[in-house]
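Just below sit the structures, each encoded as structure tokens.
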Structure P
Amino acid sequence: MRLRKRILSWVVVLALAVSVIAIDTEKADAASSRTYWIKVNKQANVATVYKRSGSKWKPIRAMLVTTGTNAWYAKEKMWCITPSGNFRIGIKMRWGEMMEEVYAQYCSQVRGNILFHSVFYNRKNSPSSQASGQFYRLGSKGSHGCIRLCVMDAKWIYENCPGGTKVTVYSSRKAGPLGKPKRVGVRVYGWDPTDPNPRNPGFNMRRPVIKISKSKPATVQFGSSYSLKSKVTAKNTNANQSLTSKLKISSVKKWKSGKWKKVKKFTTRSLGKYKITYKVHDKYCGKRGTAKKSFVVNVVDTKAPTIYAYNRTTKPGQSTAVTGVSAKQADGTSRTGAMTVTVTGPQGSRTMSYAVAKAYVLSREGVYTITYSVRNTYKPYKKAVRTIAVRCYGDAVISRLDPLPEPITVDPVSDIIMIPAQEQAVEPETGDYITADKLKEEIGTIIKIRDVNAAGTRSDKMFNSVPDYKNFISLSPVLIEGENYETEDEVTAIITYRGFNGATVSKTINIEIGAFVPDGPEGR
């Protein structure tokens, strides 16, 4: 329907009159006018709204339209054509008078007397006087050249697309990237079924639709990440417009004591079933603009438990089969006491419960292979298995040679070892002496170590075969630089050794420095 010529003339004059005022708002409108681009396909009778996204334009909304019939209208001596080309939205009117004394809501000028507007009404300001038969022509040709829409779509353009918004009119058999929306039906004659007027008795717009993909997981492993909004979409099917960005989570409930109870938030750190309710609202669906949909997510723990056990060394005669060993599920539930323990080693092989294993004594030296196993307490009862090696060896033993090599002797009563001085006195008033380093060498020749070797068996070795053995001998009293131990000095030596099992043992011997014994048949 074309705008009446006398009304258009009045509008042009009005536009000129307010042009000075409009200058102040041009800059603000210029920015918003670049937000949307309306493309009208007059062959398919679909308008698609695009929104700028950076340097690109993204289709966001599709609307059924009625464009010109392309026929000659003899009464007005005009062709009923919707012109093709690129235009800019001009003036707007909440109600506008059209040809033949009919009226329309939400008018936005495309070019000259070509407008976007609602299906026409027989009376001005009377939303119950629409020509309902014309409503069913949306999606096909039928106007004198204007671009008709349902009230809600005309309202959307009126409110969101300011002056200067680009409009392109073209022809194509393909409706557009968002397709052709399904038209709603008229319920009450004279009322546009999309008119949000609260007095509209025939409002018939479809609610937004929330879709939850079948591939969205309904179960999630305890402690893992989970996006509540992934694979959930929302759409205004009246305009094939995505509302996913407006999707919100309105409530989270957890199944407790036989009923759903509201909780502050969803977390995968707490087992159980959660009901997530999604909500979306679009004011351009009118009083049916709100939709809700719920989805149940079950937080489960289906992984095999984790067994904490590590290779270690112990001593014979101790109950250490499960020392330091534990098991738990991902949710923190302990499964230590539920473990089955298999011990294989010098004592043979035995499988037992954790309780029995706690008292099981590793009595023989050697290497034990210990295997722990336990199942998840929840279905499908996945099993965890861990095997470690336990080296079971006693402490090393430090002892002195018996008999002692000559000329070193031991007093059978006091157990004091007599080690001769290494140097003879050169002056009468001084005694024979031995240096601390030489004394350690002598000690190294009379001490032996019995310990486990690389083959896992016990054997003896001389202490002086231990690398850096002198560093493991401490002497008392401690000499200062330049001093030596002299004849009749009493010395306490402490020998320390770190054994194969990691334990450090020590032995203390008491020494008396004896007189120098010269080399020869009767000496050294």
Structure Q
Amino acid sequence: MAAESLSQKFAHLFEARTPLIYVESSEWERIQGALQTAVTLESDKLNNRRRLLVKYSPARSNAEVWDVGPQRWNPEHESVKQLANIDSIENAILWFRNECEEPFCLLLDDYQGQGVGVLGDTPDKTVMNLLREFVRVKKDPDVPFNDRKTIVFASEGWNFPEEISHELVTLDMELPSADILKKTLGVVCEDFEVEFPKGELQDRIIKAALGLTVMEAEQAFSTAIVKGDYTWTASSAKTILRRKRDIIRKSGALDYIEASESMDSIGGLDVLKEWLQSRTKLFSEEAKQRGIPQPKGIMLTGVPGCGKSLTAKAIGELWGIPLVRFDLASVFNSFQGASERNIREALRLAEAVSPCVLFIDEIEKGLAGSGGSGDLDSGTGKRVFGTILTWMNDQDAGVFVVATSNSLKDLPTELKRKGRFDEIFFLDLPDLVSRGEIFVIQLDEFEPEWKDSDIDIDQLADMTDKWTGAEIKAAVNDAQISAFNDGNRPIKMEDLTTYIKKSTPQAKSMGPAIEAMRAEADKIGRRAASNRGRVGKGSNHQGNAYS
């Protein structure tokens, strides 16, 4: 079923005799266009007198009427000439309520109310009182067209006061679809007098712009045209994608991560890798046509330093889709309603760039971000958490959530229930074979000629019982430094064993805690790796048993 357009939402609210509507968006052109269409839809459906569409700017204290004939905003329209002497928003609301003898929709464009919570004696108090009175107009038979008078607020980030929250219908404005972006692209091409891109190039350009507002897309398209010397080139989509990354990062909650890790850079975790590999093509059109549901997400929990974040970053590269990091703690805001709005906006943006991997690192810390209390006791924390759960349950846009947690016991029960994630994987300390694999991966990356040395992978794996992958990486790094300081020579076995002998892995002091982690994970999840036992004594020092 096709999603309801913004103009259809407006038209249905008009028909429902809604007096106050709030749209949170800076996309004034889309809002005005949707209202123009909605007024026509209402008039055609009900076969009644067309309502006036009036735009009033609080900053400029002037009104303009949408003139259907010439298709333009007319400040000299007969219906609003009396507003020429009205110099405040309060008087404008009063005039439209009491004296305007036509049905209307009044758009308060870019309204920046200052009220938060209980207003007290502030400038907004008068406005709010007037708006509450305006709501009652539909019950007043003495007011002309009392059931067809509507005020629409459009602004970005208005923390509307409690006094009016129950009188106001809030509309979520979806980010533009591929069809809307295609029309926007056509307008930009016409403005710059360049040929409209076709075929695969057009598809890449539109895909790169998904997640941008219309105004952001216009700027990104314009930049790509200028950088391409007024023509579309193979690098145009990359220019737009870079612009999108900058905008996403500016939001604070989301960060577009460049693919820098692959599954080949991760040792062990064979069960988890197989699970991910088997779902590589489930975001394809073929899978969709067969009716196979898209994977929703996984929870990675376990010992710190055992590859949770590394694996999350590698999934995007494996599946060939973008990786977006979600900083959950950053959405919390002291203003009432702002945290919920921030989380909705972030999740909407993630859906717009789908299919993608949405990476939430250490989710237990993010969910405790409502005030540092470490739990979800605050009203804001509960509402944000509820928004996340509802979204995870309902979303089918192709956003694959990868959440990591160092401890399942710190997570709310609702987040751990069966079906919330496709799977919950426990990443334990690497076994003997996995430790050998990690040594090989690290040495291959930082010391490519190590196989010509005396380094014995079997012995290193034996010596690092209860070591994490991060600790093994640190051992290779320290060996590099030792070799560099000793005449910049290649790494030797002694460099590694010296560091290992003087180091104590963190797991030595975490025994009971790790056992508790395993027990909790085994109740509701599965192990990310099979126990592959010891390396055979016949394997040589070059690490062939790990390839």
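What follows is calculated from the coordinates using simple rules that are stated; it is not laboratory data. Just so it is clear, the model here is predicted, and its values are computed rather than measured. Cβ atoms are built from the backbone, for glycine too; each structure is taken alone.
Computing semi-axes √(5λ) of the Cα gyration tensor in Å, for residues 49-288 alone gives 47, 26, 17 for which of P, Q? Intermediate values should be presented prior to the final figure.
On the way: P: 44, 20, 14; Q: 47, 26, 17.
So the calculation was done on Q.
Among the shown structures P, Q, from which was the value -3000 of helix-only ellipticity at 222 nm (-39500 (n - 2.57) for each DSSP H run of 4 or more, over all residues; to 500) calculated?
Working: P: -3000; Q: -13500.
It was calculated from structure P.
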For the read-out Kirkwood radius over Cα pairs in Å, a value of 27.5 was computed from one structure; give its label from P, Q. Q
Out of P, Q, which one gives 69 for percent of Cα pairs over 20 Å apart, for residues 225-408 alone as computed from the coordinates? P
Distance in nm of label points 7 Å out along Cα→Cβ at positions 57 and 97 derived as 2.6 - corresponding label from P, Q: Q
